[in-house]
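What follows draws every value from the coordinates through simple rules; no lab data is involved. This one's a predicted model, so the numbers in the text were calculated from it and none came from an experiment.
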Structure 1
């Protein structure tokens, strides 16, 4: 199967400079950047490196996933957020597992050997919320995931198309996970070490994202497989 690496960026020039040489471009069949209107030189950096940059007309992480789906030519897509949280070495693991025939592979921060970026916090709100939403999805939709919200994942293109995802922002990953549970996709996870952010500023509000994910969960309960 042919692979596509979608690098998601928004004002990540510091991370781009720090991580570019660590990205295993030769491990995939094609790669490109999906950029959400960066103003800090991120776009120019990748263009100078000869990397194709696709500019989003509509802002938001959910739209970035949909743009990648439209633009990719591979049989499956690896979504890589360039902010320092996601380890580029894991790209090899995605390729290996996807080539074994999985519908989707998720890098899990909650498996043994994994680490999330708020692990050292006194009160890890994000980690707690992720565990709760993952537990609820597993119970309601008969899943067996450890990390439903991490965006660092790979999925077969035709399987993603079948999900008709329409979530906005950082709810897109959860919607993909839940709908994959509903359709009984063959999914694998492996532990990942989530690093600390390199420069830039996170656009994911903990409280607002939590409420949106709750909305999506309730919506999916009532929608069944009508998507």
Structure 2
């Protein structure tokens, strides 16, 4: 059962398996999983800087490029049997910080052009994305859906949010044109801003739904545990 996730379990496994040969090659070059984690974070910082300058196309390309390192660090750890609690902690922590930095870059960049609804949605997207991560971390710390189980619950895990944000930024960069003037003398919202608005709104909605799905999932697991304990008493 995939609990409503947009990425089937089999697809996740195939993607991870296809990356292992490249991860082994990177490992032979002397890179460690933690090094790839830090490189991915550095790329996120560059993406955020591009967003502050309204360089949407570059920001999107960098977000997508950084996501590749996010996949490779885990693949390298598995391929070289170098998985560890410290590595998992580093990966999760820098993923969250990198995601936050990109959204903060969007807030600054959109404020600079006077698009005040954009920063509000960027902040909402960041908050809802963090709730997705928090529900997973908290549930697993309490013993629910251990391992990668909770990552498979919900419509918008980090991979989906990254894809939406990447395509939104790239499309906004491609469509970045001066805003036409409205018939009554008012300015029409630029297409690039409309694309960013839609992407951030979609992330906010899907991430919020994912949080609810994970809460329901944990609730069901808790009730099932209670029934098992009652039957065994």
Structure 3
């Protein structure tokens, strides 16, 4: 039997900014089709961990692998989509123009790229405004635009940094529904949040970071039992 390839594996990872530790001995895996929540206070190390996975920074100790390849190899992230907490978008461009630019970077053929842009715009509900400049978009629409760019190429792993931040209740419900659909499609989702109700609704497993160290790793049921005892 062939060894199972995990979408993401983080093993004994540590990172420091100069003499200041940001992560200390963090280890966890994300399984296919799993929704995995990362929680912790500001400064706990969540963003640093995301940057290590994305290749923006490099671990001083430990190993990160994506689909069996080391994160030191840029090709390991070909099947990864990322939504940052803040939307960094070329606001004067249309969503179609922006997605075409990203698709060209991924070497889509022109015919296939137009079909892919239509697919992702439709999936996030922006097909009617895909050719409008993004400066005309509401905050919720900009969040959907970030989801669209992350879905380009149909990645199997999605990393979402505070994806519910600033969304109104309807938009939050829509995003939760999308995450459930992605899970049904066997996509893996790693998301960070400060909203514990999102963890309770969405997560299969949870990692809690506290000052760069993992203070909890386990199932949602185990996490909720810990919370009842005052350990959340």
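When Rg and Dmax of the Cα atoms in Å, for residues 83-170 alone is computed for each of 1, 2, 3, which one produces 14.1, 42? Value 14.1, 42 for Rg and Dmax of the Cα atoms in Å, for residues 83-170 alone corresponds to 1 out of 1, 2, 3.
Sorting 1, 2, 3 by mean projected area of the Cα convex hull in nm² from high to low puts 2 first, with the largest value.
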